[in-house]
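J.: These are the structures in question, set out in turn.
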Structure P
Amino acid sequence: MRELIESVCSGFTEFDPPPDESVVDGPIGWPGYDAARRRARERTGERESVICGSGKIGDVEATLIVFEFGFLGGSVGRRTGDRIEAAFTRARELRTPVVSLIATGGSRMQEGMAALSQLQRIARQVALTRAAGIPQISVLRDPTTGGGWATLGAGADVVLALPGAQVGFAGSRVRPPGNEQAYTAESQLASGHVDQIVNDLPVALARWLTLLTQGTGGAPEPPTSLRQTELPQTGWDAVLAARAPERPRADAYLDAYFDWRENVSGDRCGGVDAGVHCGFGSRNGMTIAYAAQCGTATLPSGFRTAARLIRLADRLGIPVLTLVDTPGAANDGAAERAGAGAGIAEVFGAIAAASVPVTTLVIGEGGSGGALAFAAPGRTWVTPDSYFSVTSPEAAAAILKRPPEEIPATAEQLRLRPQDLVELGVVQGIV
């Protein structure tokens, strides 16, 4: 474990641990518990299952909570809770981000409910640190199970995992047999519970800590258009330009706008939308968060991921850029069952409640409420090859019971061209 600490940070200084208790065989008198702890100390050279201290990761001073799995399976007992609570308290005093390198089998059985109740203490510290606007990053090592996953792991702002790590609430000895792949870091990423799987942990942590600690209060400028084109003559021309296959998409805009960036992934409810890219990027030495639609119908998980990103950025004081490009929200039966309306409401609410500035650029299709949810009132711009409409021309014609040949005329009546949107006061300008 000491080698791991040295690999990710420099100048590590361990915090003074709280004093040991003198209760024989622990709080419930588990026979042989003292002897087991003594053997664990001899085997690992550590006095508990976690080491806590501070050190510099990249250019950022951080508080580290590092689990030693060799000490009783990295289990959490009362002394573990004492150390973790003291580390979080120190982090808030020093205003340093918290990095948890987790490897644990869960709560310490030999301490009974006295051990399990430590999860409440840890959850309280996570909540206090979140409320203080201090970033938290967890790294899921092998294994990360039980309460360590359900508090420090899943409760962090950004969740990273090492390849192949066993990750799940149920440990290997107590879960139902079969479907072992469900309990891997890769499965948790696919299910929206992990942001990234990282191979080079020191580099990844340095990049993430830089992004999460270099926010600015300034409003982001909208990106410039990546496609030089004339303004559309008709509403249908605007629709065709926005739907053109050669039109630049979200990733092209993000790559041109940021010097470098890192994505977050997933809605933390079991869903990932590949058509919504969220994360944090560095632009001229400052961090800006982004939530970008990529031209597909946005799924409920996409809306929830965007809302998660916006709320996190707001808590950390990081301004937000959103890119609008969707024909609309997914509206099939699966989307309704997954909470399409509730997901859209989350994004509307996150932007409405944000205290940091949010800037929006419509880069393609702006289809109805699924697009408007991503847009910042009073700070929305459009590109020349985009449109923004109360609904698609096809849907409007269907609602009005018009034949297909009247769709272009309907598009004209909707006044959805970039210049129409400026005249209506819906957007601030054309980039």
Structure Q
Amino acid sequence: MSLLDRHRAVMPGWMPLYYGDDALEIVSGSGRRVTDATGRSYLDFFGGVLTTMVGYDIAEISDAVRAQLATGVAHTSTLYLIRRQVELAEKIARVSGIPDARVFFTNSGTEANESALLFATNARRSNQILAIKNGYHGRTFATMAVTGHRGWSSSSLSPLTVHWLASADRLHGRMAGLSDSDLIDAAVDDLREVLATVTAGDVAGLIAEPIQGVGGIVHGPDGLLGAYRKVLAEHGILLIADEVQTGWGRTGEHFWGYQAHGVTPDLITFAKGIGNGFALGGVVGRAEIMNAVPALSFSTFGGNPISAAAGNAVLDYVLSHDLQGNAQRVGSLLLAGLRDLQYDILGEVRGRGLMIGVEFVRPGTSEPDPAATLRVFELCRTGGLLVGKGGLYGNVLRIGPPLTLTEDEAREGLAVLVDAIATADAESRIA
């Protein structure tokens, strides 16, 4: 029996696998490249969903984890002092931009967002949350409730009362075609209308991704979250920045995605890249909000000695190697190359740094074309390049390579992308 057959025999049917009956097993990796079970090598432009942020087989990270393993202590729980956890919390508090910050560690971005919602609702004594359509925040009960993406909403049940704000999507919906200033004005009007009409009493907070990752790398203009914040402040409503995908310099121009908006959030959630594959997430926020939980609570595995050792090594590497600057330089190369393309199936190229989305449409329209997207996605694999896909309509290629990607590797991957898009475009004309 093949590994795929064994997977299907024991795993739930709702767990997606890329490439269907030709699903991929990655068995080794080095730098920005991975090798599958057949011995085929690929340049990785997705990094395990923007998680292998520094790359594969990085000595500094491996050495830090081995050193901790050598002590024989893989776990103690947070009922005991964990030196590496405290050290990592100190570093994250410093880079967060939040004064007098506190840090709580979890195992994932979902848990981080769940925790942030717990803190905000306790601090404000309200279960009302503002969320943005097309956003994704996780798969647990509360985080699924604030996920505005139908494909990932597995239940209509919710512990929260959620009020929805319009997405900043420029191709579809009410914000389509708007200029930056007009979009910000329309978004603020939408927020004021929601607060005036459908909320009841105090609202706990707004949770927002600076760039919607699963939603297809959709983002509003610079200053949008700042414009929201001015209205939120009138009502004492908290701002939660979901930086699970945008943090640690990935956007190039800034260390955190929120910094493009002239605002400091009350709470920041993080995960994915900070562990570079080790399970690590968390929340950093203002002390009075983080301390608002009225009962005892802790995380058995969050920030454990192994993941905290990895996290320290990752953050040190990001800062000492200026990976934010590299993301800006190499990301600009990719974005420029993709934006120069003139093909009928290309609807929009968007993103920042090494977080890029390529949206595909039916020629001559803004109608989503998931079939063309799937074709480009598969052609990329054929050409030796791994990318992701997403978007509300499944018509967006998601590009999020390790932040150590070199310019030569970027050009190599770009060449594969261009060939794949050109082939899919030509095939669409024949069809």
Structure R
Amino acid sequence: MYAVHNQPHVLEILQGYKVGELSPEEPSLPAPGDPYAGDPPRHPALKVNSLKPFNAEPPAELLTENYRTPNQLFFKRNHLPVPAVDPASYRLRVEGPGGRALALSLAELKSRFPKHEVTVTLQCAGNRRAEMSCVRPVKGLEWGVAAISTARWGGARLRDVLAHAGYAEEEEEAGERHVCFEGLDKDQSGAAYGASIPYRTAMGRGAEVLLAYEMNGEELPRDHGYPLRVVVPGVVGARHVKWLGRVSVSGEESPSHWQRNDYKGFSPAVDWDTVDFTTAPAIQELPIQSAITEPAPGATVPPGELTVKGYAWSGGGRGVVRVDVSLDGGRTWRVAELTGEEQRPGRAWAWRLWCLTAPVPPDCAALDIVCKAVDASYNVQPDTAAPIWNLRGVLSNAWHRVRVTVAED
């Protein structure tokens, strides 16, 4: 079940708890079945970071070929085996005030509540972790620049469903409340993946959090939460719970491990001997981010003219207002052209793709290409990863650098 723990640093920890070895003469118990045997097939172009559970990203050069990422190339982030859910018997449990509860079928979600569509970018908290590992080792999957994707999602607004269950629009009151989500993906003890978001995120006026059953105009794929998942615009991917089974409102965050003891940022001074996960807030909105998808690191480009492509996105609905690109390591800059759907101020839930075509300096043997983005609040990416290093390798958003060689083909 926890195949992702089959790593040297985990085995080293477990070695301290070893009590002995089974005698080869002892009758062996039947091997348990592979809990991942029922996982769906995946596109062969994906770059796999772990097989069990399955985690993979598309090649960077494919990521920005389309504004909306094709479903089969959308990055995959699973924590447990993909559950097989029967749509006919599926029920979403929504716990209402005063102990009341709803049990909604997929058909009821589609017929009782207006369908709402929104284009949203999802980004893993560990996107670009590999670069942070170059500063100091971190623990986590070695994501490149493509643990981020964009889709057009369709479904019922969470706000409408919670109102139907008896909850009111966000009000000024003492104590913050949270909307907690529980998935149908469970480990062998029965514990499910879970997460939560602030009540105001779900129930604020005009909130666009979705209980999504469509992705890019198609039925949700199994890897992306079939038959129902949460989509929280502007928020880290870890809160977009897939295979949604239960929704509740609580005075406290979800008790899930992934809400309380993971997906949090810390000072570079904190290590695994001193970390206390209770001292840091759970990541919700993500910082400004951009990356180069073309050319690839280490590529050889011809002299003359060079085209550089990439993406930029910021959390919390903050639109991207500018992407700066440098061909000389940050000494001089040019402004890239932004493309993509126009978005309302404060509701820029999706990325902007960008492109710059510039002359290659004459007699130049190599280029140090750099990009940095600026959002509507004038937040800008830090120039290096060292000051933002953290032991989990999350929130990696330093200037992205790609070095290439200049030579005739």
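J.: P, Q, R: which one has Cα extents along the principal axes in Å, as calculated, at 62, 58, 44?
T.: On the way: P: 84, 45, 32; Q: 62, 58, 44; R: 72, 65, 41.
Going through each structure in turn, the value belongs to Q.
J.: Using mean projected area of the Cα convex hull in nm², for residues 222-285 alone for the comparison, can you identify which of P, Q, R gives the largest number? Before the final figure, lay out the partial values.
T.: On the way: P: 6.2; Q: 4.2; R: 5.7.
Top value of mean projected area of the Cα convex hull in nm², for residues 222-285 alone, among P, Q, R, belongs to structure P.
J.: Taking relative contact order in percent (Cα under 8 Å, 6 or more apart) as the criterion, which structure among P, Q, R has the greatest value? Intermediate results must be reported in sequence, preceding the final value.
T.: Values: P: 11; Q: 21; R: 16.
Comparing P, Q, R, the top value of relative contact order in percent (Cα under 8 Å, 6 or more apart) belongs to Q.
J.: In addition: Hey, helix-only ellipticity at 222 nm (-39500 (n - 2.57) for each DSSP H run of 4 or more, over all residues; to 500) derived from one of P, Q, R reads -12000; which structure? Spell out each step's value before the answer.
T.: Details: P: -10000; Q: -12000; R: -2000.
The value was obtained from structure Q.
J.: Sticking with this one: Given a computed value of 31, 19, 18 for semi-axes √(5λ) of the Cα gyration tensor in Å, for residues 70-197 alone, which structure among P, Q, R does it belong to?
T.: Source structure for this number: R.
Rule-based calculations on the coordinates, nothing more; no lab input. These figures come from a predicted structure and were not determined experimentally.
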